[in-house]
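Listed next: structures, encoded as structure tokens.
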Structure I
Amino acid sequence: MTGYPGSGYMNTTRVSPDEYLRNFVADARKRHAEDNLRAILIYGSYIEGYFAPTESDYDILMFFGRQPDPEHRPAMEQKYPRISLMYYLTIPELEERIENGSWSLYITVLKGAGVLYQDETFKQFVSGLKDFDMQKHLSNKEATEKITEKFDEEIKAQSQREKFEAVKWFVPTVRRMLQILTYLRYHQTVWGLQQNLQMLQDTLANDDMAFMRQMQQRLLHRSTSFSPGDKRCAMAILNKLRNAVLNEIDT
């Protein structure tokens with residue numbers, strides 16, 4: 001994987017696990033061969049600051065050198081029902097998805113996930129990601145079609161959400177759109193909502209930026225406040241960003 005660099009930052013954040021996570025990681029390392037398990041990462045509410053100990057799931061990514069025993073995943077999911085194994089891939093599968101334009105996987109592995117376990121092979125893989133030319137892969141026809149389809153699905157789903165569910169999903173959705181727009185315009189991989197707003201402040205309306213910041217604060221406080229006016233504003237912003245990203249890809 002080669003190309004121009006992103007921001008030069010590689011995610012090496014170690015996460016302090018609670019007892020549930022410690023037990024899961026220890027079990028996962030016992031179940032999987034030591035020379036096969038490459039990494040266990042966590043993202044979402046646990047590291048974003050809005051985790052609810054009695055309600056939230058743990059969003060986990062697991063990566064391997066070769067295909068693991070097919071019995072391991074269902075056994076772990078049954079034993080740890082609050083663990084959501086969002087991705088369970090070999091490194092070649094991960095690389096293939098990224099090369100096919102999977103922005104979410106690319107930036108989550110590179111910037112957005114915390115490390116529960118990783119070996120040297122995975123560290124080297126992630127180090128190579130920072131020089132990966134994602135723009136070339138986002139711009140191919142198949143990837144553009146997938147991005148368009150994904151955006152449209154997310155916007156439709158957002159229109160049907162209420163209260164905290166609406167807040168919880170709006171923030172990462174809008175952040176992902178901003179991330180792609182920042183990358184396409186400035187060739188930098190930037191994770192956080194606030195940092196992306198700063199990068200794009202000359203091209204975004206002040207009212208829209210204020211609304212996005214307000215929604216992030218509501219998320220951090222797990223607020224259920226989301227009025228019909230909030231929904232209209234959220235939908236308008238998502239549609240504007242969708243079009244801005246697709247226009248940027250076309251250019």
Structure II
Amino acid sequence: MKISEGLAMLELKSNVQNVEGIMYPVIVWDENDLVLIDTGLPGQGSSILDLIEKEGVSPEKLTKVIITHHDMDHIGGLTEIVKKVEASSGKRVEVLSHEIEKPYIQGDLMPLKFTRDKMEALKKQMEGLSPEKREQYQSLFSSNKPVVTETLVDNQELSYCGGITIIHTPGHTKGHICVYLNRYKTLLAGDGLNFQKLSDGELKLIGPDPQFTHNMYEAVKSLKKIMDYDIQKIVCYHCGLIENNLSEQIKQILD
């Protein structure tokens with residue numbers, strides 16, 4: 001879905017334990033760079049590349065991938081995407097994340113929220129997968145992972161695609177980031193924000209999901225940082241695009 005010239009939200013369908021949903025990775029591009037933010041679940045790399053092409057952009061132009069945090073549904077397609085694009089384009093794809101997230105993405109540390117119960121649930125889920133899908137999930141725990149080539153810090157400014165500002169918003173994970181696209185006045189919230197549709201059709205912005213958040217207090221507290229930005233649109237990774245009365249809605253979450 002095109003948001004503006006040079007900015008699109010991808011509608012990536014998912015099915016986890018027979019629960020269907022949609023995730024919303026984002027691409028932003030200019031004459032020199034194509035940047036992808038987040039990469040879906042294991043096995044979805046090819047689907048993301050197909051969605052990029054449907055937006056009228058060649059996946060071979062991909063130069064950078066920004067990861068908001070290390071949860072499986074954000075890094076799952078990373079290896080596949082990087083390998084395929086590098087093989088077809090002959091150029092290196094840079095992978096960027098907050099410095100705290102790097103060891104989790106690279107597999108040097110186990111995912112922060114992987115308790116014993118969650119590991120057992122994942123094993124049961126994998127038993128019902130096809131051999132190909134099972135291999136893709138298992139690859140997340142192998143050493144065959146992309147290297148994070150650049151680590152990011154709070155308030156860092158990236159010069160490409162009209163300017164990108166990194167906002168460290170810990171809580172959902174320790175190194176979770178939101179990505180602010182300066183030219184578009186658009187916030188990519190990762191899992192830091194969600195919204196729900198009310199009975200009258202209005203979209204109501206809500207905070208991070210407590211069920212999947214490492215430190216809820218910290219997650220809500222860190223949202224104060226985004227109040228410093230002129231935000232006209234927000235893309236929530238699990239909900240999509242919202243653009244109504246955002247400043248007031250964010251204040252209500254913080255109150």
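Assign the value -17500, calculated as helix-only ellipticity at 222 nm (-39500 (n - 2.57) for each DSSP H run of 4 or more, over all residues; to 500), to the correct structure from I, II. Corresponding structure: I.
If FRET efficiency 1/(1 + (r/R0)^6) of positions 68 and 220 (r between Cβ atoms, R0 = 41 Å, to 0.05) computes to 0.70, which of I, II did it come from? That value comes from structure I. In this comparison of I, II, the computed figure 3.0 for distance in nm of label points 7 Å out along Cα→Cβ at positions 76 and 92 is attributed to II.
Consider the structures I, II: one of them gives 15 for relative contact order in percent (Cα under 8 Å, 6 or more apart) as calculated from the coordinates. Say which.
Answer by label: II.
Taking FRET efficiency 1/(1 + (r/R0)^6) of positions 52 and 148 (r between Cβ atoms, R0 = 35 Å, to 0.05) as the criterion, the top structure among I, II is II, with the largest value. Can you say which of I, II returns 48 when percent of Cα pairs over 23 Å apart is computed? Label of the originating structure: II.
Since every read-out is calculated from the coordinates, none of them should be taken as a lab result. Fair warning: this is a prediction, and the values are worked out from it, not measured in the lab. Cβ atoms are built from the backbone, for glycine too; each structure is taken alone.
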